[in-house]
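Listed after this line are the structures, all set down as structure tokens.
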Structure 1
Amino acid sequence: MEKFSSVEDLENHHQNLLSRRDSKKLSIAICSGTGCHAYASEKVVGAFEEQLQKHNLTVSVDIKRTGCHGFCEKGPIVVIYPHEFCYCKVTPQDVSEIVTQTIQQGKPVERLLYTDQKTGKKITLETEIPFYKNQTRLIFGNNRKIDPKSIDDYIALGGYAGLAKALSKMTPQQVLDEVKKANLRGRGGGGFPAGKKWETTKNAAEEPKYVIVNCDEGDPGAYMDRSLMEGNPHSVLEGLLIGAYAIGAHEGYVYVRQEYPLAVENTEHAIRQAEEHGLLGKNILGSGFDFNIKVHRGAGAFVSGESSALMSAIEGRVGEPRPKYIHTAVSGLWNKPTCLNNVETWANVPFIINNSAQWFASMGTPNSTGTKIFSLVGNVNNTGLVEVPMGITLREIIYTIGGGIPKGKRLKAVQTGGPSGGCIPEKYLDLTIDFDELYNVGSMMGSGGMIVMDEDTCMVDIARYFVNFLAQESCGKCLPCREGLRQMLRILNDITSGTALEEDMELLEELSEVVQMSALCALGQSAPNPILSTLKYFRDEYEAHLRGECPAKVCKALTQYEIDPAKCKGCGLCTKNCSVEAIEGKNKSVHRIKNDMCIKCGNCLDSCKFNAVVKTTGKQKEFLKKQITVGTR
């Protein structure tokens, strides 16, 4: 393998790659991210290999296993280049038809094309699919073009040019100044300016200095960082190298949670390739700059995403946060100056160095520049990873890119920022998304999780779900988080089960404020956000629960199933599907649900063809006796 001793060697290799690659040659790009792996994308790859061999096409057609394409709702995704025909939900059984019709005849397979939800028309080209067309895929765009295990694929697209420019034409201070002028803010949590953090570490007196990639990403439903590390690890390594050069660090770590085996595999492979090419190690590109990277596998604790806890884990200790009397940028890993940014933040750096701070700042808003990747999940038609400029509205993401709410239902709320984020109501649909605007309405950017909730969502139950997650993931080191979250969860459980007292609402708010002010780390301090935001915007739902009603008919203790005599045909389907024999009635006669036996599984509702089974709420109030009286807590 060629080793680059200079910037010229790298550029010559880049030009040689371009001269050897035929842009007109047929290429099959198959999404091989974790999501598509679960949908048997490897079997699709195997089927293509078999069919190409059968038709003697192995030389004239390339197969490329790529990272995640983002449109996870339609995976596995297969794109045929240079046609850019995009096929959705491809199975091994579809491959023979694709090879004979598209590879051999150049015609699209109509049934595998994306169907536009508004017009019902088939869309052939990948770039014309609304989900992709309305994005600005700066960081994530190359995922569909690169084999993550091929450094040549990355270099052919201009990879490591930013590093070469930084090492040969810029001083460390000039690199730092460029990142500061770009106003790149951390994409992993609070949005702290990356340049200021770099500067703090650079100016710290202690040596050595360290740089870290945070790929812990423990938020439920979020997988942006994982997909970047799986699909384009060299972009993150290049950003880390540039940052290390600016800061004066010679050793770095990539912290990846153990549950991300493909990200670990591809990252370790990328590091080996970079070392073999001389892009890591001693005297990189003849510049005199030395740098090495190690991969550390995290144990999977949510709290390890917090900077000081993550560093404790790398040191071999329990992943617990520590008081930040001195910031980790000054005293972090082994009490040495340490700069930690998340995957997406580092991946932005090569673009800034290659294209200038002014170019980067031209996207987004003045205080939130560039693009942001969101994990769009929940009650939305098109789920997946979405990269958009900062300043876009929630409406554009959910309705233009996401395709709206399934079955034409009404949007109730959007939860952003992970389990410690807030729930934003429908009235803020035209809110521009950036770090400051989200904070102003009681939520936050976080790492980019975005969960869409429709009218059938119980907001009290949502708060209970996230607080339950946070209570389980609390490291237990500080009392406010450890005990405060448990008590808040107990109250939420009481509210959703119909046994809460009116005084509990006041206590819930007081506990939230105490935890916010006194928890040790940022994760604990932000943990009450789900409660505070739902209380602020959906207080009426809390009050309804205190009356024994769940407006969304989600909380089991406050709902029951009934059969409408006017609609029941006596077909017996509900009886056959009831696992506890809680339904009685003779054939062709009206049936009845015995609520004292019903476990509220919903099988009767799902199986009834005549809409005779209905869910009701509030009728159980007389059965919900208060378990705790005033003054006993």
Structure 2
Amino acid sequence: MKEIAERVLFAETLEEKLRLAPLVASDDDPGRPIVLPDAPGRPAELRVRGDGVKVEFPGTNRLDDERERGILLHFLANHELLAAELMALVLLRFPDAPKEYRAGVYEAMREEQAHALMYVRRMRDCGIAFGELPVSDYFWRVVAPMETPMDFVTRLNLTFEQANLDFSKHYAALFREVGDASTAAVLEKIHLDEIGHVGHGVKWFRRWKQRGETDWEGFRRSLSFPLTPARAMGLAPFNAESRRLAGLDDDFIRHLEVCAASRGRTPVLHWFNPNAESHARAAHIGKPWQPDQTASALEHDLEALMLACCRRDDAMMMRRPPSLEHLHRLKQAGLSVPEILPANTASGRKLGGLRPWAWSPDASHELARFAPDIAPGMPHPWRAPLPAEWFSKAIGIRLEHLLGAVPETGGLLRDADAVMELIARHLATGQALLKAPFACAGRGHLRVNHHSNPAKTRGWIHNTLAAHGAVAIEPWLDRLLDFSALYEAGDGGVSHIGFTVMENDAAGRFTGIQVGPKWGNLLDRKTAAFLFREADVLTLYQKKLPHLLADLLPGYRGPLCVDAMVYRRVDGSWALKPVVELNVRHTMGRLAWEWMQLLGGGPGRLRILRKPGLSPQEIQTLADGPGHFLNDPAQAVQFLAYWTC
């Protein structure tokens, strides 16, 4: 066995490496452990090139071309050759491993030789010689540094060979579809062998993993970056049945099916911190802030909404990951579940950037440990907290003034007497609306009219000045429509993304969002005519505001949202208040827009429901209905996010 393993690993001709090992070999003299070689022995044409030249993996749409099939087989033959070489390496690195384990590795090595031979013969039939194209050494770089047989089991058997359970079965069917029965038969034979290889790994993995942990827990713990459990899935339909035949249990299979991680692009890490304004206010006035039950519920209940912002290969750090059952429901609805990391995730992994809900003091503090993990030049580096003003009503008022102040434009005052004086002016023609500068989602508002109690009004003003340092004041308007314009600020400036229709209650507090690929279709005919003709919203929000936002927020990169409204004047005419608030962060409207893109791209509605106000029967009726709970209703305490098309 030792001599055969040395030949497979170190031979420099393909004929020697692939000369099929005998069915049985003596293991009486396993020798001493060898030092890890830099690379396996290879003929010159099969060595890894140092110039970085690579060949694109053929897509499934090119399998009807014989040469393209040959190129794909070239990739697969190299994978099988690497697997045989790595199995030979295991036999030489770990001579003291159990004899039964070594015998199973030897048998698998022989089968990998046979797989490589079958691929080489088929690629020759397609006009491709082995070594004609550059080859990768990725398997070697990741698996060969193993320190124990357990490392090999988790890295090769349970990761790369498990992924081949998906790939080999799927591609066998594709080759049959294009009429290549010979290659299909090869893949089908390899698929059956791979079930056995994975099964051998499962057997020894269970013997060697820590007592008391599940297979899934042990697998996740045993892998180290760049390998993640997601690598155990092939870029093909998930094959649960073959995994069961290999001996993997349903708990492991269900966890893996919804698992995701970066498979190439360096991940951007996302984090949900919806209490950004409160943290910014605390830093601004120098007083500590602790979240109450509602604020904590926002963080825990609704963080799953940020999953929609994750692109392929991204990751999200969560305080309380959704249950496995809910992740399966999201996947069935169309979400490609990103990699989910616990809140205490350590730094040290290469990242492509950071995207919190908002760059408030809590985000900068929480994500600071990841700053060194981001390569220079990435578009989303760690940053210090944004200026406190950018989280207050002040920034929206500044934008209003840049557009040209009108009587409806708000003001920010820091003196109680000045606030009362301005209220009196508004009461001369109508009503006044007071806002706490760092409040959001329509909360922290006070409507003042002739029937309001002056003492209570003054008390609210004094409390708000103490807690926020100022009071925003504007005339109360007879609102007809609340809407938002969504933007993304980047190196090229500020880009308009789309519009949403906001659903607010009578006091202006947020309850939901409507989104659609064509915003005008969400509006009634009269409202659409006013906005597109009289108000000329496309010119205002798509052409004028992006330049003003770029000047107003120098150096900012990330999401933006301008809330606006249509209202009725005293004389009955309609008018546009172009800026109600400016949000220098993500918003529920932006999340709704992202969910729309993920869930088919058609019109949709995101509602935030109060769970305590719903009976279990009502929650079940919603779950059974045409919509989807975007957060986990079993885990949520106060808030449920519900999507309908």
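Worth pointing out:
- Winner on mean count of other Cβ atoms within 10 Å over residues 228-235 once structures 1, 2 are ranked, highest first: 1
- Structure with the greatest value (metric distance in nm of label points 7 Å out along Cα→Cβ at positions 4 and 84, set 1, 2): 1
- Test item: FRET efficiency 1/(1 + (r/R0)^6) of positions 372 and 476 (r between Cβ atoms, R0 = 35 Å, to 0.05) calculated as 0.60, pick one of 1, 2: 1
- Of the structures 1, 2, the one that 26.8 was derived from, the read-out being Kirkwood radius over Cα pairs in Å: 1
- The maximum of mean count of other Cβ atoms within 10 Å over residues 108-115 over structures 1, 2, that is, the highest value, falls on 2.
No lab work stands behind these numbers, since they all come straight from the coordinates. None of these values were measured; they are calculated from a predicted model. Cβ atoms are built from the backbone, for glycine too; each structure is taken alone.
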